[in-house]
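J.: Multiple structures are listed underneath, in structure tokens.
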Structure P
Amino acid sequence: MAEHIGFVGLGRMGGPMAKNLARNQMSLVLYDISDVRMDDVAGVGGRKAGSVAELAAETDIVVTMLPGPPEVEAVLCGAEGVLGNLKKGGLVLDMSTVLPQTTDALADACAEAGAEFVDAPVGRLASHAEKGESLFMVGATDAGFARVKPLLEAMGTTIHRCGGPGAGTRTKLVNNFLAITSCMMNAEAMALSQAFGLDLPTTLDVIHGTTATNGQLKINYATKVFRDDTVPGFAIDLAHKDLSLILDSANREQVPLPIVAAARESLSQARAGGWGGKDFSALCDFWCERAGVKKARLDD
């Protein structure tokens, strides 16, 4: 029998992923604090719930895609949250980026409530989520992985089983360490290239032909900021949040991360300047502006 799916959190990433579940004819119940977001997804498929508690009571698997630890904890463990209302034998699939200790605590709370827990944070960009091409880093038991695999296949193209519960979250923090710090380095390098008066396409051809290249520069910059598009697929505010999670986690493990610390403070400067709501590739524009040089752009 097909399982009934609840999806909580229909933002820039969650909305497209929920739509892909609906397109795959999955039984879907939706909840978000924004009626507009719920209406948007419901236009493709699914029924809107009036509350998290209502959604949980009607579903077998609850998917959460939320901004950070406080939101996930409130939705799952609050007085009117998922775990107090989920069907017996239910499963929670959290795709948010949170602290390892948050994931571990949620896994314990699910076990106490008689529910399975899977963490499967998302890789790649919002544009990939829209096309059903997301990458998932999964922490799960064998039974939990078997239950969520059809959902992940409907929402993405690449699924990595990273280990037991908690392994997905920890892998995501390592991944985002590199993704966000690479984005920061690209921004400064592009500002320098513009100050030198270099031709951008030629400079990129050189970089992409050496070990200096990276996915942020080759994929994200090429489709976002270099095309004058800074609408957030992954906002600077969220990048700053993720670096804070990484530093907090590293401090707990007594692992020094000076590069991450420097990158977070650079992001703090951008946020203080009102850039927090822009795509994190817009750091390129921020540093070009700070340097007093023209923005790096590719012609069509």
Structure Q
Amino acid sequence: MDKIPIGISACLLGEEVRHNGGHKRDAYITGTLAQYFSFLSFCPEVGIGLGTPRPAIRLISSDRGIRAVGSKDSSLDVTEQLGTFSQAAFDKIAGLSGFILKRASPSCGMERVKVYNEKNMPDPVGSGIFAAEVMGRFPLLPIEEEGRLGDPNLRENFIKRVFIYHRWRTEYLETLTVQKLTEFHAQHKLIFMSHDQNQSRALGKIAALANKDNLASVAEEYISLAMKTLKVIATRKNHVNVLQHIQGYLKKQLDGDDKQELVEVISRYHRGELPLIVPLTLLLHHFRKSPNEYIQQSWYINPYPEELKLRNLV
């Protein structure tokens, strides 16, 4: 497959753009993810003309709002320049399907960035100037920090969102019809169910409202709720409900022993004794013998390349 284009903080690729002249190369990103993603790098601080190395900047709270100023010289205020750089990058970012940001950066940090008050005391409540601009302009774009990718559930969630958003952008959006919207929902319904069953039902109701006259507005409402739903981390309980739902498509095909084995494996997953990949592999085994068109078309079992091994740890 073609690699999926995503944005990234340049230092995570090994570019020596940090304020101290160094980098923060991430081996998982440049190794594993680089096999599936193509990266468009950004360093807002270098982009506005600050040198490398350069004085460090930080966020402060002021009567003018959050400002990005020099850590040692507060007269160095680059807030407006970072905002201008961000807005100039919007055209490039519009063609991306995800973004990985540098944790804790006053320009790129997604959340919990330190903001200093008038007493010079830090509070981890901010977002980097560039990150805030990007998140505000592209609320549907899957965005994550490199540090959080170390969590198996957050990693799986982010990569899943990237693949689904890219699929929507490249295979559906530009040639969207009522039929294609219905098809997209059918293919992803089980995934939505694993994240939030109420929201999954709401998405089905939205998709059912589409006709040729309101398609654009319905599709906008649909994908907005879909991406919001996918940001909710899927739980074992919801996965069990989906697994049992899928098992129902095999009720006439399996003998008593196979049914009991499947029930036990799903129960062990529910108790945390097995990772999700185990019941999924067993289901795939049975569907190879007894194919089902709906399950074959669903993206739930394989929402991304299995070589990523994301479900081995969730």
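None of the figures in this text is laboratory data; all of them are computed from the coordinates on show. Quick caveat: nothing in here was measured; it's all calculated off a predicted structure. Cβ atoms are built from the backbone, for glycine too; each structure is taken alone.
J.: One of P, Q was used to calculate mean count of other Cβ atoms within 10 Å over residues 136-143, giving 20.5; which?
T.: Details: P: 20.5; Q: 16.8.
Attributed to the structure labelled P.
J.: Right, another one. Where does the value 37, 19, 13 come from, among P, Q, when Cα extents along the principal axes in Å, for residues 104-143 alone is the thing being computed?
T.: Value 37, 19, 13 for Cα extents along the principal axes in Å, for residues 104-143 alone corresponds to P out of P, Q.
J.: Computing semi-axes √(5λ) of the Cα gyration tensor in Å, for residues 200-287 alone gives 25, 18, 10 for which of P, Q?
T.: Source structure for this number: P.
J.: Please state which of the structures P, Q yields 1.5 when distance in nm of label points 7 Å out along Cα→Cβ at positions 160 and 280 is computed from it.
T.: P
J.: While we're looking at this one, here's another question. A value of 6, 27, 32, 21, 10, 3, 0 was derived for P(r) over Cα pairs in 10 Å bins from 0, in percent; which structure in P, Q was it taken from?
T.: Derived from P, not from the others.
J.: Out of P, Q, which structure matches 22.6 when mean count of other Cβ atoms within 10 Å over residues 56-63 is calculated?
T.: For mean count of other Cβ atoms within 10 Å over residues 56-63, the value 22.6 is produced by structure P.
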